[in-house]
Structure I
Amino acid sequence: MRRVLSRLLLLTVIQVVVFISCRAAAPADSGFIKFMTYNVHHCNPPSKSGVIDVDAIAAVIKKEKPDIIALQEIDVNTGRSGKINEAALLAEKAGYHSFHFSKTIDFDGGDYGIMILSRYPLSDMETHKLPTDPATGGEPRVLSVATAALPNGKKIRVASVHLDFQGKTNSKLQMTEVNKILGKEKLPVIIGGDFNAAENSETIGLLDKEFTRTCKNCAFTIEEGKEKLAIDFIAYKPGTKFSVIKHQVIAEDYASDHRPVMAELKIR
């Protein structure tokens with residue numbers, strides 16, 4: 001009798017463990033995805049001039065546990081960041097398996113650009129140059145794109161972007177090109193980035209023509225003097241393929257001059 005009871009107890013424990021494990025795995029397996037966008041200020045806390053703190057950015061990511069992150073202002077082997085590869089270090093320290101770094105410009109003996117960081121496998125990685133009006137003296141910019149293979153077998157295209165703020169034309173030119181490039185995609189797309197433009201701008205109007213943002217009247221993501229602005233956004237297309245479960249701007253002000261933006265989406 002004791003053996004029977006022991007076996008029944010063991011079976012019950014196994015069933016509970018399996019049930020809990022299934023519950024824990026449900027969001028990813030059911031087509032949910034947590035997507036973050038974060039301008040990391042080349043891992044330099046704005047309150048500490050010249051200090052590079054990759055651990056601080058990694059800690060933010062580890063705390064929030066996004067599945068995929070669009071990152072901007074990444075240094076790779078630059079002098080100002082001590083010749084470290086911030087892209088590889090962020091992947092290692094935050095515990096992510098895949099990343100795609102897209103070089104924007106040569107800078108201080110190394111590369112400066114944007115990246116996509118993912119806990120899921122990435123493939124078909126691309127870097128697209130975006131146009132810049134020479135009259136503005138603006139900085140060249142790129143669009144970083146990759147395919148993410150989700151645990152439920154579905155695939156989506158994910159993108160990171162950092163638009164130029166100089167002049168009145170660059171961000172509009174670049175956003176128009178982003179729409180053109182991603183308009184050719186057959187898979188659902190999620191894009192995150194620092195658009196260097198507020199919600200009521202023509203640039204975000206162009207974004208809204210092709211994409212659905214995860215927020216309206218969005219909380220601020222950066223402070224410039226006394227002004228608080230929302231310029232970092234997450235958006236998706238087509239609108240019928242996703243629904244927003246949650247959107248938040250994370251109140252983290254040490255690691256970067258931008259606050260990270262996180263959205264949880266359900267892929268229909």
Structure II
Amino acid sequence: MRIAALLTCFNRKEKTLQCLRGLSAQALPEGVVIETVLVDDGSRDGTAEAVLAEFPRVRVIRGDGSLYWCGGMRKAWREAALSEPDFYLLLNDDTLLFPGAVAGLLDITSSPQDRVIAVAAIRDPDTGKATYGGIRHKSGLVAASGKLETCDTFNANAVLVPRSVYRELGIFHETYTHGMGDFDYGYAATRRGILVIQSADVLGECERNALAGSWRDRSLSRATRWDILRSPKGLPFREWMTFNRRNAGWVWPIRTVSPYLKVLLGR
């Protein structure tokens with residue numbers, strides 16, 4: 001059984017290497033192999049060279065800095081799909097998997113024919129609090145509870161997608177440059193009756209993205225927040241509108257303008 005691990009990286013060499021070390025240390029079930037495709041989107045810190053020196057079997061694809069996360073993941077996914085693996089492991093390069101993580105995800109979705117997306121519960125390495133994983137539309141992030149949890153969508157920090165789901169849904173929607181692609185994918189899955197199930201236990205660690213320096217950071221000027229909000233790493237208006245039209249129901253216009261109004265009002 002073959003799993004294609006898909007990653008995108010940019011200028012955080014040590015985190016990328018740490019992630020790949022965690023991936024290479026997986027205690028896999030017999031007959032399971034992982035083939036890794038990494039898109040290095042124009043890193044200037046020697047990430048690609050360091051990865052190839054330590055992990056020569058990783059397939060490194062170089063970008064020019066314009067792909068961002070969703071674009072890089074789409075590129076990695078298309079490349080991996082050429083060999084028709086049984087599963088696709090969507091993995092953020094700042095996430096450290098525990099040794100049994102992949103086996104745990106395979107316990108949830110064990111066949112390439114399953115219509116089940118398996119999501120790893122992820123915690124903060126210092127506080128132990130839930131940081132990423134399954135999401136419910138009304139209540140948000142789902143913490144590991146000791147039992148499997150059905151969710152509406154997910155953060156793609158560590159997510160296993162069977163071949164059958166890929167054939168039904170394809171890859172991340174072309175609209176999205178950096179964010180929103182994983183949430184959109186999860187919602188598209190649940191609308192089609194594909195289950196999104198989070199692991200019973202925590203399977204990895206990753207710090208939550210910092211509020212400081214984001215469009216939500218009220219210590220910044222309104223002009224700076226406005227520019228960040230409209231940038232690829234914020235909520236660029238066309239992409240954000242598309243996401244809400246596809247996933248937010250009748251309230252999509254309100255959800256679309258809400259963050260823009262917050263910034264204009266200094267909230």
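Quick check: 2.0 is what I get for distance in nm of label points 7 Å out along Cα→Cβ at positions 123 and 147, calculated from one of I, II. Which structure matches? Matching structure: II.
Rg and Dmax of the Cα atoms in Å was computed and gave 20.4, 88; which structure, I, II, did it come from? Traced to structure I. Quick check: -10500 is what I get for helix-only ellipticity at 222 nm (-39500 (n - 2.57) for each DSSP H run of 4 or more, over all residues; to 500), calculated from one of I, II. Which structure matches? The value was obtained from structure II. Ranked by FRET efficiency 1/(1 + (r/R0)^6) of positions 51 and 139 (r between Cβ atoms, R0 = 25 Å, to 0.05), structures I, II are led by I, which has the greatest value. Which structure, out of I, II, was Rg and Dmax of the Cα atoms in Å, for residues 43-82 alone calculated from, if the result is 11.3, 31? Source structure for this number: I.
Read the figures in this text as sums done on the coordinates, not as results from a lab. As the structure is a prediction and not an experimental result, all values here were calculated from the model. Cβ atoms are built from the backbone, for glycine too; each structure is taken alone.
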